[in-house]
Structure 1
Amino acid sequence: MEKQTTFSPETALALAADRKFFELRNLLLTAEPVDIAPLFEQMTKEQSTVVFRFLPKELAAEVFVNMEPETQEFLISSFTDSELRSILDEMFLDDTVDVIEEMPAFLVSRILSNSKPDNRIVINQLLSYPKDSAGSIMTTEYVGLRPTMTVSEAFAQIRAVGLDSETVYTCYVTKNRKLLGVISAKTLLLSDPSAVISELMTENVISVTTVDGKEEAAALFQKYGFLALPVVDSEGRMVGIITVDDALSVLREADEEDFNKMAAITPTDKPYLKTSPVRIWLSRIPWLLLMMVSATFTGMIISGFENALAAQVLLTAFIPMLMDSGGNAGSQASVTVIRGISVGEIAFRDLFKVLFKELRVSMLCGLTLATATFGKMFLVDKLLLGNEITVDIALTVCLTLALTVICAKLIGCSLPLFAKKLGFDPAVMASPFITTIVDAVSLLLYFAIATSLLGL
C-alpha cells in the first residue's frame, strides 16, 4: 500500500530556496490550494513567479484565487497575455470579480481585455451590482435543467456544463429563464432514468433577488443549511447562484466588521500584520477622540458635585467600581442583542420581550453584586484597609450599584434595536457609546442617592 505524502510548508519553502522546482511541483500536487497560497507570501518574487508557472493550470487558478491581493497583483504584472488568459479561463467568474475588485485600474483593464468576450459581459454585469448586494457575490455558472427533461437527459446536461459550473450538487429547473424548482444530484442518482424532472423537482424554492443584502442572503445558508442559493431578478428570472463558500466569506467579514465596531475601531480589509501603523492610527483615533469628548460629560457631572465629594471624600474611591460595573453590564446586554440581530433571532418587534428579560436578569445581577459589595466593604475596606465605612455609605454604594446595573442592561439591550430601526449599524451602539452613557447615568444616580441618604 502506497504511503500518503504529508504536505510540509517548510519542505516546500526549502525546495523553492534550493531551486528544486520539479520536486516542489510534485509536493504541491499533494496539497490543497488553500494551503499552497500562503507559501507565495514567504517566497521571493523570483521564486513565486517560477513556482507558479510550474503548477498545472487548473491548480494554479485555484491557488491564485486564495492568494493575498498584493501577491495577485505582482503575478498578474509578471504574466504574459497568454498566461493571464490561461488562468482566467480556469477561474469561476465570481472569483474573477473578487480579484478585479482588489486590483488597480490598469490591471483591471488588462484582466478584462484578456477575458473571453462573453465572460467580459458577465463580469461587467456582476461588477455593476452594489457592493453589499446579493448580486455582487453570485456566480452565473450553474447547472440549469428544463422541466421536460428525463433524469438521463439531466445527467447528460450535467456532464456537458458541470466542469464550468461552480457546483453540480444542486441543479435548478427553469423555463424561459423563470425559476420553477430545484433538484439535487442525490435525487437524480436515486431516481429512474426515465423519470421526468418536473415530477421530481422541489417547487416553492427559497431565493433572493440581486438587490437583496448579501448578509441577508448569507443568513439563509445558516438557517436552512444550503449548499447554494438561487438569485433571481425582479421578474423572477434566474440570473445566478450564491454558493456556501461565498456565504461563509460574507459572514466572516460581517463578524470581523462588527467586532471592530464594537471595539471602537473603523473596519479595514487588510490583515493586522499587513496594515501600516498610520492606517491603524487612522482607524482608531476618530473613535478615541469621540470618546474623549463624550467623557467630558462625566467630568462635568463630577465637577457639579464637587462640594458633595469634599464633604464625604470616601465616596470618590467607589466611582471607578460603579462606572466599570455599569459599563460591563451594558456591554454584556448590547453584545448579546447585537448577535441576536445579526443572526435574525431578534427584531425591533421583540423590544419589550428583550427589555422584560433583561430587566429580570439585571435585577438578579444587581442584587448579587450589591450583596457581594456590601460584604466586601465591611470585610475588606473597613476591617483590612481601615476606611471609615458606615452603613449609610455602604447602602449608598450598593443601592447605586444595583440601579446602575439595571439601567445599564436596559440601555445596552435597547440602543442596538433602536439603531437597527433607524437604519444605523447596531454594532456602533456597543461598548463605546453605551459605556459613555452608562458612566453618566451611574454618576447621576450615585450623587442623587448620596445626597438623599447622606444629606450632602
Structure 2
Amino acid sequence: MAQRSLYVFAHLTEGWAPAGRLSITQEREVLASSFAYGIRYIERPDAFEIDPLSLSLADKPRVRGTELFPANQLTQFGGIRDAAPDAWGRRVIEAQRRVPANSLSEAEYLLGAGSDRVGALDVRSTLSSPVQAGATPIQSLPYMLEAAERIEQGLPIPTALADFFGSAPGAGGARPKASVRDDTSLLWLAKFPAVGDTFDVAWAECCTLQLAQRCGLTVPNVKVQGIGGKSVLLIRRFDRFWHAPGTAIASETALHDTLPGSGLTEQRLPFVSGLTLVACDEFESRLKSYADLAMAVRDHAHPSLIRANTQELFARMVFNIFVSNDDDHLRNHGFVRDPRLPGWRLSPLYDVVPRPSIASERQLHLQVGRQGKLATLDNAMSAYSAFTPQRSTAIAIIHRVWSELRQWRAAFEDMGAHGRLIDQLAPAMRDLGDIASPALQADLRKPDSENTR
C-alpha cells in the first residue's frame, strides 16, 4: 500500500493558482483519497469548487483547514477523476514511457495528463512544478495519426513521434485523439480513425452532431479534415473561451463559439462529468437513468438554467433514441461552470455516433423510463415529468427533434457525407413507427400549433 501527495492547480482569471493538496492511497486500485483546500485559494474571489459534491465551497468556514473525503464512500473525487486521462490517454502515457498497460499508479496517470487536459484543473507533483507541454500545432496531424496507429497496434513509437502528442488527452473515451491548435491559436480535439471501424466514424459523428444542432441542441463547432486518405474529426474544445480581461461577457454570448482576437486571452471553463454530479462510480453508472441526470441538474446547475437544461437533456435522450446512440453513459454527459453566473450548466453535446443494428428492440446505456433502457419514445414519455412538468412540452420537444431527423438523409448529403456512409448508417436511424405507439404517433403528427399548447 502506498500513499502519494499531489497538488491540484486551478486556472483562474489571471492564470494558474494552487488550489489544494490531494492525497491518494493505492494498492492495485485506489483505496482512498482526501483533499485539503489551500487557505489562500478559498479566499480568492474567483475560486471555484474542485468537485461540486464532495468539495463544495458554499460553506467556506466549514472546509477551511479541513481534510475532505469523497461523497458516497467513493475512493476518488469525481471532479479530479474527470481531470485524469481517459483510456486512450493512459495508453499514450504508457507508450511514451514504454511501460506495460495499466502498470502505473493513478498518481502517475494524473500527473501525465498534462496542463491542456479537459477543464480548468492541473495536477502536479510539487507546488513549484512547471506547466507541462501543451497542444501540438494542427500541421502535425499526419505525424499524430501515424503515432496513434502505432499505439493502437501495440507497437513502440519513436521519440520524435511521441513528442508530437505533447500532453496526453483527458477528454472521455477510448478512441485515438489529441488536442491541436490551429493557425489562429484555437484549440481543437482531433479524433483519429480506430482499428476495427466499420464505417467512416469521423464523418458520421460530424454529421450527427450537426444534425443535433438543427434539432435545437447545443453543439460545438465540428469539421472533418482529410489526412492521407483518412478522415480526422476536429471538435472545437468547448472548455475554452476567448475574452478581454477586465471586461464583462455578454449573457447571450455562447462561450464555446468565441474566437481569438486582438486583446483577447484564452480562458478555461471548469468541467465535470455526469458521473461526478450523480456521485457514483463506473460500475454503479449502469444502473443510473436520465432522470438521475435531471435531478443532478436541479441540485447543481445554476437556478436560472434548470428549466432549459432539463428540457435539453430530455431532447438529447430523444435524439439518442432516434439515432441508436447507446454510448450515452454518464461520462458522455458533461457540465461546465459559466463564470458569468457563476454556476454550472449542461455542456455542449459530444460523443454521439449512430450504431447500426438490425435489432427491432434497442436499448440505451442509461435508463430511459419505466421500461428501463428500452429505446422507445413511449418509454421516454413515461418519465417526462423528471424533465418538464407539462406533457405538452415533452411532446413538442419530441416533435421538434423528429421534424429534423426524418430528413436525415438529405441533411447528411448537404453536409458532405458520401452515399456509402449514408447507406451504412441507415440501420441505425429509427423511423417514428419503429419507436412510438400509434397513440403517441398521433400526438406527434398533430400540427405544430397543437403540440405547443
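Assign the value 22.6, calculated as mean projected area of the Cα convex hull in nm², for residues 145-400 alone, to the correct structure from 1, 2.
1
Of the structures labelled 1, 2, which one yields 2.3 when distance in nm of label points 7 Å out along Cα→Cβ at positions 57 and 161 is computed from its coordinates?
1
Can you rank 1, 2 by mean count of other Cβ atoms within 10 Å over residues 81-88 and just name the one with the largest value? Before the final figure, lay out the partial values.
On the way: 1: 16.6; 2: 21.8.
Looking at the calculated values, the largest one is 2.
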Item to check | At a computed 0.75 (FRET efficiency 1/(1 + (r/R0)^6) of positions 25 and 97 (r between Cβ atoms, R0 = 35 Å, to 0.05)), which of 1, 2 | outcome: 1
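Out of 1, 2, which has the highest value for Rg/Rh (Cα atoms, Kirkwood Rh)? Could you put the intermediate results ahead of the total?
Working: 1: 1.12; 2: 0.96.
Largest one: structure 1.
Tell me which of 1, 2 gives -19500 when you compute helix-only ellipticity at 222 nm (-39500 (n - 2.57) for each DSSP H run of 4 or more, over all residues; to 500).
Working: 1: -19500; 2: -9000.
Only structure 1 yields this read-out.
Only the coordinates and a few stated rules stand behind these numbers; no lab work does. Since we're looking at a predicted model, the values are computed, not measured. Cβ atoms are built from the backbone, for glycine too; each structure is taken alone.
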